[in-house]
1. From P, Q, which structure was helix-only ellipticity at 222 nm (-39500 (n - 2.57) for each DSSP H run of 4 or more, over all residues; to 500) = -22500 calculated on?
2. Given that mean count of other Cβ atoms within 10 Å over residues 3-10, derived from a single structure, equals 14.6, which label among P, Q identifies that structure?
3. Relative contact order in percent (Cα under 8 Å, 6 or more apart) was computed and gave 14; which structure, P, Q, did it come from?
4. To which of P, Q does the computed value 51 (percent of Cα pairs over 20 Å apart) belong?
5. Between structures P, Q, where is FRET efficiency 1/(1 + (r/R0)^6) of positions 51 and 75 (r between Cβ atoms, R0 = 30 Å, to 0.05) highest?
Structure P
Amino acid sequence: MGVALVVLARGLFRRVGAAYQMTLWLLAAGALSSLLKGLDFEEALLSLLVMGTLWLGRRAFYRRASILESRFTPAWIASVVIVMATTVWIGFFSHRHVEYAHSLWWTFAFEGDAPRMLRAALVITLLAAGS
């Protein structure tokens, strides 16, 4: 959902109505998934707060345009790559005390944040490269 929101940010900047609608749905899905993954009320509340703020400005998103037909400029692609690289770097930095091992990719546990971060970084990179 986060990668999709980063990609939709350009549509929001250009005040495209379809990007607005998709962003609202993604924020609602993010709030719901935050609650389902472990009753994380803070994340859900933050998503709902952003959704409410966006809803207050709903009249500003009046343009009808296709999100898929818009071309991404090299500067926009570079900024998305920088955001993704910074996110992955923060993940590695916050888990620098965990020594890397190939078994980390296959470790599934409630408190296994480092393996979860590795898998999430891989998925985020693949999704960003595919979009």
Structure Q
Amino acid sequence: MQLYESIAGADNAPKPYRDLAAIRSVAAQFDQLDPQKVVDRLKPLATPGNPWFGSAGELVAMAYLKQGKENLAGPLLAAIAKDKDVPQSLRSRTRQLAGLLGYDAVDDVDRTLAELREAEGGAGAPPAAPAQ
């Protein structure tokens, strides 16, 4: 953790490394940190278009949930789930969490089902409908 903190605070380190170190540091300490500290530290990275949006956003959303702020966590989780630049595993996880909170995180149901089937290697996919 100290290594992450030293990199995150090193002005001479490239910004992508500082940002990654900040995310890793918060993730490693998440259970011990005050949720507001997580939000304050990572909210600047938890914005659509930021390369760290998914990772930072998920941690910020979890901090919001610890604070009882489902109204802030849900839309953030839904935005992560809909972001095509976020890894599929993270999109799937945040889609489920957003849904549990009552937020729609699916733009295209058919495409989402196809992505899920592909991620599962086609296992459990229903047979294709016969051509008419």
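Laboratory data are not the source of any read-out in this text; all were calculated from the coordinates shown. Remember, predicted model here, so these are calculated numbers, not experimental data. Cβ atoms are built from the backbone, for glycine too; each structure is taken alone.
1. Answer by label: P.
2. On the way: P: 17.8; Q: 14.6.
That value comes from structure Q.
3. Value 14 for relative contact order in percent (Cα under 8 Å, 6 or more apart) corresponds to Q out of P, Q.
4. Computed on structure Q.
5. On the way: P: 0.60; Q: 0.90.
Biggest value here belongs to Q.
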